[in-house]
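Multiple structures follow.
Just so you know, all these numbers are worked out from the coordinates, no wet-lab data involved. Computed from a predicted structure; not experimentally measured. Cβ atoms are built from the backbone, for glycine too; each structure is taken alone.
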Structure I
Amino acid sequence: MTAKQTIISLALFWRKNAEAEGESSEKGIKRRVPWLPLGLVMFFMILVVFGPWLVPHDPFKANLRNAIQPPVWSEQGSVTHLLGTDPMGRDIVSRLIYGARITLFVSLVSLGLAVGIGVSLGLIAGFFGGIADMVIMRTVDVFLALPPIMVAILIAAVMDPGVQTVVLAIGFTAWSHYTRQVRGEVLSLKNTDFVRQAKVAGCSNAHILIKDILPNVANTLIILFTLDIGRIIVASATLSFLGLGVQPPLADWGMMLSEGRKYIVYAWWLVTFPGVFILLTVLGFNLCGDWLRDILDPKQKLR
């Protein structure tokens, strides 16, 4: 075998191995679909949408005769209340289902507000630059330097407690890293050929931002959104736990934790089940966010 034939053989062997590795990696990505986290997310979304038809009891109706009733598998448990009752005799299952609606609704609306503010300011700062960019980014630096939960607590403490307070407090503290991320994406996109062609064609700045640049940062926004939902859920539950968020008679997982901590010694189910629901929800959204990052982020595909 000559040197040329040897080189050709090695090249063919390398190409065959590379194609095999590529096919195996693609199959690996398909096999990595997180069915369990997706199932958890779908389960909680079903509770949000169909909650009023799924609750076995009125989540607000008190019955002191059934107060502090343990779960069904305990000696004094009852099939009527599968996960027990609280000090007011209200069914824990019903309040958990109703609490899913409140917790996830507040979290999604808060995050939507943060994304709207952050994306708008990021597009303006990255595309126009100048004084607008300097003012926006210095404001972002200030917000990034402060602990978000502390700022949210301060805002919630100034305002009257309630659902609107939680939405505004979280929404106005979670926008800064969206602005920074979108600004970086816009800086790399505004000098591309398709943006220059749009300017030559006479398209307005608003048209370029919405039609040309924004769709190209959508993947990044989807990844950040799914990864942030878990953090926002914890922040919302924290505000309710401190008494600054959702108020009675509404049911919220954080508020259920706060109400049940007084009875944790002999009524463990009052804090265990809301905590488990928060844990599973955050875990499900975080794992789904990691999966979306592997699929949508082009940097992950280059590894």
Structure II
Amino acid sequence: MSFVTTKEMLKEAQKGRYAIGAFNANNMEIIQAIIETAEEERAPVILQASQGAIKYAGLDMIVAMVKVMAEKVKIPVALHLDHGTDYYQNIKCLRAGFTSLMYDGSKLAFDENVKMTKKVVEMAHACDIPVEAELGQIGKMGDSDEPGVALEKVKESMAVPEEALKFVKLTGIDFLAAAVGTIHGCRTPFAKLDIPRIEKIRELSGVPLVLHGASGADDQEIRKGISAGICKINIDTRIRMEFSQKMREVIKANPQEIDPRKILGPAKEAAKEIIRDRIKVFGCKGKA
């Protein structure tokens, strides 16, 4: 199946009260793991590339790898820009074949965030491509942060429901990544979602909501978030952890191994299992 956009995919998730997994694509094996597992589970799926991944692999390379895999399966596959903080990066991704964009102006003042996000929306909507944007500031786990300290920082920068309504109306975005309690880069699931805040933002804005930093929330929190209105859930850290841990295990057991396929192959299988688990928790298994 060729690429699809995220717009209809997320509308269906919103109606059905489930969430679509949005998994970060960092190399060939992880791209294979994401699409193969989604096909096996009959789940619609979003692959997303961060600016870091684009810098590492190259924009055209990422698009080509995902496109080749997407054409081999029968499930809906979307390719999304994750945290595009630059207007021109969004343009480049649109031209390269991405079917979903994100402008992240969360570090800007509200009015400037609105101005830049609206500019991206106007450009993307001219090509029938949906846009995600961010409001509030989703935390990032520092190496020295204690969980309690990190959670306190997060509370200070959550999205305000009334601002979310205004932001959606002024920008025309298709879905919203609102800061509601998660933290990027968590290796243990200790984050607590502000469920009443999610419900209020969903009620006021009407658009599908996105959960970033979901590797740091346990299954119970994730399920509560979906019930409250979350329709797209981003996962990166958990995949990286499983992938790299399996590589370390293989190298430790076979220190003389020089065939990268025998190291990366098992790592890919490990990634598939965490992706499979997330698809089931998100409720999108069998929705394709």
Structure III
Amino acid sequence: MREVRTKSQLVAVFRFLRLRPAKALGQNFLVDPNLLDFIVRTAQVGPDDLVLDIGCGTGLLTAHLADAAARVIGIELDRGVLSVCRRYLEGRANVELLSGDALASKHALSSALLDAARRELGSGRYRALRVVSNLPYSAASAIVPNLLESGLPIAGMLVTVQKEVAERLAAAVGSEHYGALSLVVQANAQVELVRLLPPEVFWPRPKVISAVVRLTPRPEARAAAGDFEAFKTLVRAAFAHRRKTLVNSLAASHLLSQADAAQLLTRCDVPASARAQDVGLSQYRLLARCFSQLKGTT
């Protein structure tokens, strides 16, 4: 299949194969070659790198990654779209394409994806593992934290997501976008919004603005939270009822009794009147450590 460099060429391929982009899967393909080049450069993909492309779609980004990296592993759920990708990338020996969902569940990555990445890393041939993806809009907020918690030694991630998701990933304490996703991700990585992308650089054209986000994993930051499962449980309960005070939200989520929740906040010097969005990452880390201790004595 010849190189696809324009939206009209990609549309023609879909018509020829009698395919349609699946709105339910969040399929919006980035078709601007200059932006594809920009993404690969900004991700700092090098000739000794292994790259994961989650939701590789038609393979347009995958091809650019394959030109820059030692090897690319792509995964795509839609078999029809994957057939386009296979045709487009035919003959590229450094590309491995997997058919299936990148997620095994809301809280776990696909074993096929993990196994493929670990097998390649086990060869010792690669300088770094990177994730560079135009993520499916419908699953981006689940894929990002699962990648960060996968145990894979990811050196860096550069992903395209909806602007709303990007704002949630990067949100600071007190922001309307600040929530459990912000905390879980920022406890694992430094987050930077690189640039916004207008709808017209995609096909089909989404109704929302997109954003390129850089995530730099920081293992030492995650370790500061102590028991990370306790940390996640705590922050998710805290934001389950964001209009309530933190004490009442923890109690309403049945995580702790009202008295124990009040005791927890007192031990960590968090005001009783505080709401979930008023508490910063460092305070949540402390709350999570105290929560683990408190549960261990009950």
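Worth a mention:
- Identity of the structure behind 25.5, 94 (criterion: Rg and Dmax of the Cα atoms in Å, calculated), options I, II, III: I
- Across the set I, II, III, distance in nm of label points 7 Å out along Cα→Cβ at positions 224 and 264 reaches its highest value in structure II.
- Given -16500 for helix-only ellipticity at 222 nm (-39500 (n - 2.57) for each DSSP H run of 4 or more, over all residues; to 500), calculated: source structure among I, II, III: II
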